[in-house]
Every structure is written in structure tokens, then in C-alpha cells.
Structure 1
Amino acid sequence: MSQQTQTISLHGLPRLGWIGTGIMGGAMCGRLLDAGFPLTVTSRSQSRAEPLLERGASWAETPCAAAAASDVAFTCVGYPRDVRQVVLGRDGVLAGLRTGTIFVDMTTSEPALAMEIAQAARANGIEALDAPVSGGDVGAREGRLTVMAGGSSAAIARLDSVWQVIAARVVHCGPPGSGQHTKMANQVAIASTMIGMCESLLYASRAGLDLATTLEAIGPGAAGSWSLQHLAPRVLRGDFAPGFMVEHFLKDLGIALAECRRMGLVLPGAALAEQLYQEAITLGHGRSGTQALVIALAKLSRTEWPISPTPHLA
């Protein structure tokens, strides 16, 4: 057995460090605590992590400290600039991890940054994976995420005990950066799907149809999608609470379109979605869920979405 495998197996379950306890990170951490993993967390504010601390997680003051207490360190933060700070900064994750440990970034971030981190980690004897996820808040709570992993297949396999708790499937997408590129392909596909879903609901509403009946009719057929199944019912309730925030999706589309420019691609559907989601932010829905796109689309027709939004915490 290699020294690296011994490090991960020494305590039965690996000791996990987790940086970022928002909607997705918090839900994954909760599942890992329930499964018995020793967990050390840190976040921008300790209050954000309080529910996890009450359930047995330990608190670390810095990403470096969280990593130093861990066999595997995860990040799930907001933006590439946050990833760079908490991973490569003076008090960052790579400063705390030991040789033979693993770092996993579950943030949707830039492929080039993932490759830079992997190179820096390798120089210190650390395996780095870029492993963004799909499945939204529901998938995170229920352990049904899809993990799109870039990096070493051996490192991915060493984390089987973790994946079994948080994911329905783990796909090895290729070398470092491939996980992020795969997530960009995912977001491009979702972008146009979300436009279609919201336009469909607006059409049905203006035509005087019963919206629940319309969903019942079109959902199982060729129009069916994850968005139609999971987000359309929220729109019908006026529920625009974030499973995934508009501002984060706009960030993802910005990364995807920057990659398109670098590769010489023209993706008009993704570019249109970026414009429409920017309008949603202008209307005050940056921290609403991506289903708030229906509000921006309604404004283009000089109308209002007929179901009043229910209050939610930003």
C-alpha cells in the first residue's frame, strides 16, 4: 500500500476540511457529518457555519488551519478570485496541506486557474482535483449530485467514501481543468433551457392556461428537462429563493463566454442568456434563484409575472 493511501485510510474515514458553507457547501457538509466524517470548516463568517458547528463540526480561523487539520480539503466558494485567495494565498489551503493529501475545488471556476492550482499542488506533493457539481440545492441535500472531476483518476478513486455520501455519479472528465470545462458545457446547456422553460410559462400564462395543468401535460414529453421538473413548480408558487443564485450563474456564463472567445467560438444562445440574466440583476434579483429569469422576460413584454414572489432570505 502506498504512503499516500495510508494517509487517507489512517483514521478509517478521512478527516475533511471544508472552506465555504453556503447553499451547496453547507448541504454537502451536513451529509458528511451525518455519515460520521470528522469535519473542520471555515467560512467568511462563523455565523454562516453555526448550524454545522452545532452538529459537531470543528471551526478553523483560516483555510490554512482547516487544511492542516485534514487529510482532504475541499473548497466551495463563490468566484475564481475567492478560489485564488483561499487556495493560493498566504493563509490558503495549499499552505496547510501535507504531502500525500488531496485538495478538491468544487467551485465552478476558471479552467486555467484549476490547472495553475494543480501545478502548485503537485510541486508540494499534493493531488488537486477540480470537481464542480451539477444538481442544485436539491441534489446537494439529497446526495444526488453529479461531480465533474478533472485530475488524477487515482485521487478520485481514493475519495470513494466521500462521493458515496454526496453524489449520485462521479465522472472523470480528464486532466486538470477538464472538470471546469465540462461544467461550462453544462452551464451552456442549462442557459438556453432556462430561457425556454421561462418563455413557455409566460406563453401559457398569457394564453390563459392553468399553469399546473400545462406542466402536467408538457413535462413528461419532449419538452421535459431538469429545469421544467424542479424549477418550474417554484415559479408557479412565486418561489424565487436561490437554489443557485442568478449572480453566480451570470459569473459562470461570463467564464464560458471568455473561454469561447479564447477558442474562437460563437455561442449566441449563451450570449443571449448572459444579457437576460444581467437584466434580472438590474431588476434586483441577483441573489434570487435562476428561475427569476421569468421576471426579466416578463418585463420585455411590458408585463409582470402574475404570481407574486414569496419572501426569501437573500
Structure 2
Amino acid sequence: MLPAATIVFTTHNRREILRQAIHAAQNQSIPVKILVMDDASTDGTEEMLSKEFPEIEYHRSLENRGPCYHRNLGVELSNTEIVFPLDDDSILQSPYTVEQTLAEFDHKNVGAVAIPFCNILKSDKVNTQAPDQSQIYLTHAYVAAAHAVLKSAFLKAGGYREFFFYMGEEGDLCIRLLKNKFFVRLGTSDPIYHLQPPNRVSVRADVFGRQNDILFLYCNASIEYLLPYLLGTSVKGIVYGIKIKRPMNMLKGFFQGFKLILTDSTMRSPVNSDCFRLYRMLKQRECVPLLEIESYFQ
């Protein structure tokens, strides 16, 4: 039977969790194809897949290329129109999540679905979930660990820009989807269990997060919003860094971001003012009925 969707797992040195994620994916109620995109793992991931899952298509880079590169390649290699580019710690706990999510691509402007998920090692709170099924609700972006994309819309938007490398790449893609009149729909499916460690503090996330805040604005903000938002984002980031007692991480990230935009002007491709304002409104409100803003997609 032909697969109804493709699940792309991007992985790096998390063999045991990946095994769990694959078993859950194989237990879905409809046939799916599974791809594993390995970002130069050295923990025996390749051997485990060869021995336990020889039927799964496997691709491994020889050097660390980052999740953006591997998600792009995974979507390109998929032979279904709906693709689930998930993390290696995204567990499809329910056998119905893929089937339920596929049904939510029933509007011509759905470019991606933000699948409900729980950071189950922290709490059972469900994130990115529509309040009800009575209508379509939009949000500004999904979380990479729990989403599905329309392949044609993903490719038309250009996929992930690999200079984001880590953190913030979702919003950058989603605003380009919005530019092309595709939206991110809040899902209603059974939630994915995301095995993110509790109380995780990462210097890498601090630095790349602030760097990519700057890159997002430089790449996408229309000219009248660029300087005010760059200034506001920098001030807020530094204040937040002081609050959490990691200001140097924030400063390093901002320094890297401004250095990149000053040395490479080719990355700037702003959306128009209407699109930028709509994206900001969706981000502020988090959940907006399509009926409120349907005229934008006409």
C-alpha cells in the first residue's frame, strides 16, 4: 500500500530515543514512509538502523550540517505531498496523530500544521492546539518537533535557510509561507510527546537564539519596521539575559547576528508591510480564527 505521508526524523547522537520514535511512527493507523536524516552521528546510530530497521531509508552526512540542511533534504526526498519533519525525540504516542493531521490539510491555503505536543518530561500541558474543531485557527509558526508541511508550499517558500542552523528557523520559514498566501494551522490531533529534558539550559540555544532573532528581522522585516524592531529586540534580549543571569550569552548572540548582517547583504529579502504586520499579530495573539483575516488569502 502506498504511503499517505512521509515522516522525516533528523537525528544526531540519540540512538536510543530515535529507536523509540521509529517504533511509534511504525505504529500509525495509516501507512507512512520513514526517512532518517543523520547529522554525522558517532554513537552507533547507523549500525542500529542497519540491524533493526533495514527497510528504513537512511541518509548520513559526513560532517555536522545542522537540522535545517537535513530537514530540507528530507522534504526534497519525500515522495508524498504531506511531510512530517520531526525531531528524533518526537514520539507519536497515539497511532492516530498522522491520520488526524492529514485531515487538517483540507483548505487550499494550509501550508503547515502546528501539531499539538507535550514536553512530557516537564508537564502534561498541551501546546500549539486549536481551542476547538468548529473552525480553522491560525498561528504565526509551529515548533519543529511537532509539525507537518505541504511539500509544494515548503519548496515554493525556499525551505529552511541554512544560515539559521539552529533555533528560530521555523518562524523564518513560516513568514515566507505567509508571504506566499499559505498559513500555519493550529492542529487538533492527539498530541506528540516531545522528550525535551526538563530545566535544560543551553549556551548554544542562548547564543543562536539571539543571533537568529537579529537574522529573522534583517531577512524579513519591511524597511519601516527594521530599525525599531532591531533596537527593541536587542534591548529586550539583554534585559532578559540579565534577569536569567546569562547576559554574556545574549550579548555574544547579538554580536554574531549583527556581524553576519553587516558582512552579507544578500540574505535580506523582506516581506511587504501587510505580511509583516499580520505575522506580528499572529505571534502576539497565538491563536486567530481564519475568518478574521481570510481576505488576506484571497
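Values quoted throughout were computed directly from the atomic coordinates according to the rules given, and no laboratory measurement underlies them. Keep in mind that what you see is a predicted model, and the values were worked out from it rather than measured. Cβ atoms are built from the backbone, for glycine too; each structure is taken alone.
Which of the displayed structures (1, 2) returns the greatest value of mean count of other Cβ atoms within 10 Å over residues 15-22 on calculation?
Numbers: 1: 25.5; 2: 18.6.
Structure 1 comes out on top.
State the single structure among 1, 2 that was used to calculate semi-axes √(5λ) of the Cα gyration tensor in Å, giving 30, 24, 18.
Values: 1: 37, 20, 17; 2: 30, 24, 18.
That value comes from structure 2.
Matching task: 44, 37, 26 is the computed value of Cα extents along the principal axes in Å, for residues 87-262 alone. Pick the structure from 1, 2. Intermediate results must be reported in sequence, preceding the final value.
Numbers: 1: 63, 37, 28; 2: 44, 37, 26.
That value comes from structure 2.
Here relative contact order in percent (Cα under 8 Å, 6 or more apart) was calculated and came to 19; which of the structures 1, 2 was it taken from?
Numbers: 1: 13; 2: 19.
So the calculation was done on 2.
For distance in nm of label points 7 Å out along Cα→Cβ at positions 175 and 287, find whichever of 1, 2 sits highest and give me its label.
Numbers: 1: 4.1; 2: 2.5.
Of structures 1, 2, the maximum of distance in nm of label points 7 Å out along Cα→Cβ at positions 175 and 287 occurs in 1.
As an exercise: distance in nm of label points 7 Å out along Cα→Cβ at positions 31 and 239, calculated from one structure in 1, 2, equals 5.6. Which structure is it? Walk me through the intermediate numbers first.
Values: 1: 1.9; 2: 5.6.
That value comes from structure 2.
Using helix-only ellipticity at 222 nm (-39500 (n - 2.57) for each DSSP H run of 4 or more, over all residues; to 500) as the calculated read-out, with -13000 as its value, let me know the right label among 1, 2.
Numbers: 1: -16000; 2: -13000.
Clearly, the read-out refers to 2.
Which of 1, 2 yields 16.1 for mean count of other Cβ atoms within 10 Å over residues 55-62, as computed? Numbers along the way, then the final one.
Values: 1: 16.1; 2: 13.5.
Computed on structure 1.
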